[in-house]
1. Out of I, II, which structure matches 5.8 when distance in nm of label points 7 Å out along Cα→Cβ at positions 28 and 308 is calculated?
2. Thinking only about volume of the Cα convex hull per residue in Å³, which of I, II has the largest value?
3. One of I, II was used to compute mean count of other Cβ atoms within 10 Å over residues 116-123, and the result was 15.9. Which label is that?
4. Assign the value 16, calculated as relative contact order in percent (Cα under 8 Å, 6 or more apart), to the correct structure from I, II.
5. Given a value of 4.6 for distance in nm of label points 7 Å out along Cα→Cβ at positions 108 and 132, calculated from one of I, II, which structure does it belong to?
6. Computing mean count of other Cβ atoms within 10 Å over residues 92-99 for each of I, II, which one ends up highest?
7. To which of I, II does the computed value -5000 (helix-only ellipticity at 222 nm (-39500 (n - 2.57) for each DSSP H run of 4 or more, over all residues; to 500)) belong?
Structure I
Amino acid sequence: MKLSIRKDALNEAISHVSKAISSRTAIPILSGIKLDAASTGLTLTASDTDISIQSFISLSKGEQTLITLDKEGSVVLPAKFFVEIVKKLPSEYVELEVFDQFRTLIRSGSAEIELVGLDPEEYPILPRLEEDKMFTINGQVLKAMIRQTVFSVSNNESTPILTGVLWNLNEGRLKFVATDRHRLASTEADIDTAADLKLEHLVIAGKTLNELSKIVADDVMVDIVATDNQILFKMDAIMLYSRILDGTYPDTSKIISQSYKTELVVQTDRLTDAIDRAYLLSREEKTNIVKLVTIDSGTIEISSSSSELGKVTEQLEVKRLDGDDLKISFNSKYMLDALKVIDSDHIHIGFTGMMSPIIIRPEEDQSMLHLILPYRTTT
């Protein structure tokens, strides 16, 4: 392999694929980035077995030449050093040349670096997925749906299925659900797809979706191909493969109340700010517990306390407050996580009692829902 490539194009491709590199891989060759130079351009691949990312650089872009190819070939280079070296090279062009035993010479300006490469034949082959179950979604919509749900996945690897987001697609309606058993987030969106395309019980790791969100641009369309155990995201010159998590996702529909004993509608940013201030003290207690009490038909009280620091109490006017008087405690961090992804001026919060789930929705939007389980407190 021998070629010359623009440093900025190589850097961008490396930044995408390096998101799939794991420092703790049990397979030594997966600590590297695979480079394949062909007549059409250069393909970079990285994988940690759970997630694989490919980025393709064509020979030219518009009138600009990106790659001058002298000889086709492949090599696997150690990611840790290759990523850092390319960033620090002095010239806008980088020359790569592979010699016997995959010894690779990197030249740029006056700099010359030699890396010991690995045999690309030992690199795992990425799966070829049948595209009979494929749909397309706008990048901005996909990123928004991930942002609105992924924070609610579990970090506990003892229940692997809950470390992912559940996807269901039916009649052109895509729904995401995430829960860690203490809170839940769900969101839905209409997408253009074949009317008979139906996907059920696809669970995709939160880690994968976080990395996908960093790669997807707002103005691109993302092709999504799903099989029984793999999912592929195709965007322009980038492809991200991920395995689908095994297991049965719990049925969460039964815990979502459709009627409430107490309801309030409040300005989102004012409630967010009030809970954020109360969170400062509750965080010091390492409990994150904040209390909400209804005062009268137009006012609620938000409070928290710390045995060492003191107490925060704030009364807040609400747009609407109906139903029974209420005193309830909840995890303020969970509430803030939900409030910060709701892009609505006002939110609707429904309560069915002191120990029943709290349901949070945008006031005028039924496509998004957040649920938080309350805390039992003695006061």
Structure II
Amino acid sequence: MNIAIACGGTGGHIFPGLATAQALRKRGVVVSLWLSGREVENVSIENWDGPIVTVKAEGFPSAISLRSIGIAIRFIGNILRCRKRMRENPPDVLLAMGSYASVGPVIAAWNLGIPVVLHEANAIPGRAVSFLARFASAIAITFPSASQYFRHKHIIVTRLPVRAATDARFEEGLIRKDGKFTVLVMGGSQGARRLNEITSAALCMLHRTGAPVQVIHLTGEKNESLVKVTYDRCDVPALVLGFLKDMNKAYNAADIAICRSGAGACMELAIHGIPALFVPLPSARRDHQMKNARVLEEAGAADVMEEKNVSPEYLMEYIAKCMENRERLDKMKIQMKNIGISDAAERLADLVIGQVTKLDGVALERDAMPGQVTTRPAK
């Protein structure tokens, strides 16, 4: 069996694609990754030893302009190149993880009669998945509420495949083991300058009160040195990194996370049972990060604050209250764990293989998420 996975673009698409690829390979399936040629992809797939197909792609602008004409021409060229590559080595199924990088492979596969499975990571679908849904044999979603945005007969909640949880820990000395309350700050794969500034200022203020707090701060490469200087000046126990390959080390040390609410962060925190204060990216398309965060907030697993309303003073008080009210934090941990599904990659692999074997109900037979799997007639 030969499966192609289009997961180019950002880490939010690549990591779930890789997780599913590994699940498929364990079953003896040949898997190729279809990428867009962005530099971020090279870092994300450095441990991948399987076939890679690179077909350059770019996003389409929201507004029509003269620049759109050139992009449209390149867009058509991308579809034709994808079609040519698929005719040379046709996959049995194409799994597309969303983003502009999925458009060319999906339309090419559909044109060649190859079944397409789409995966939507967020609580509200992005433009690419919304457009591509008409070409799909099945749609997999992370958040059950996303189903309302599709007019499709085969929608299944698989959750989001994420990197496997391990018991990896930081080396002794990097993070103190003396009972300090550990705050994990994440700005997303590209960092978040304002969130970095607010959280570092808040933690400095809290440290001055004598609170036993330490921080693991993932800044994005552009902001690493600036944030490190801030903590050094305040003598805050802090591990500041631009990027961390093994996120399990950070998750296993954290008491709470302060971060953006991309689908990947939401689901990885859920699997590890880490409560969070989400500060959604204000510029996220269709405000999908706010929608993601609200789902976890409604479940009692997280708190949500708009970036415009967050100040160092507010954040300092929030963290202090979390340190004092461990009972509430423990309840949030339980709710996070209830949301986390560790075998999402297996579920998505079931769905993909089902398109080949015609066992469309295979994902429904797995023992999990009662009431969370949906198959319904088209509207």
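1. Details: I: 4.9; II: 5.8.
Computed on structure II.
2. Values: I: 180; II: 143.
Comparing I, II by volume of the Cα convex hull per residue in Å³, the maximum is at I.
3. Details: I: 15.9; II: 27.6.
Among I, II, the structure yielding 15.9 for mean count of other Cβ atoms within 10 Å over residues 116-123 is I.
4. Values: I: 12; II: 16.
Of the structures listed, the value fits II.
5. The value was obtained from structure I.
6. Working: I: 17.8; II: 27.2.
When mean count of other Cβ atoms within 10 Å over residues 92-99 is computed for each of I, II, structure II gives the biggest number.
7. The read-out comes from structure I.
The numbers here are math on the coordinates, done by the rules we state, and not lab data. Note that this is a predicted model, so its numbers are computed, not measured. Cβ atoms are built from the backbone, for glycine too; each structure is taken alone.
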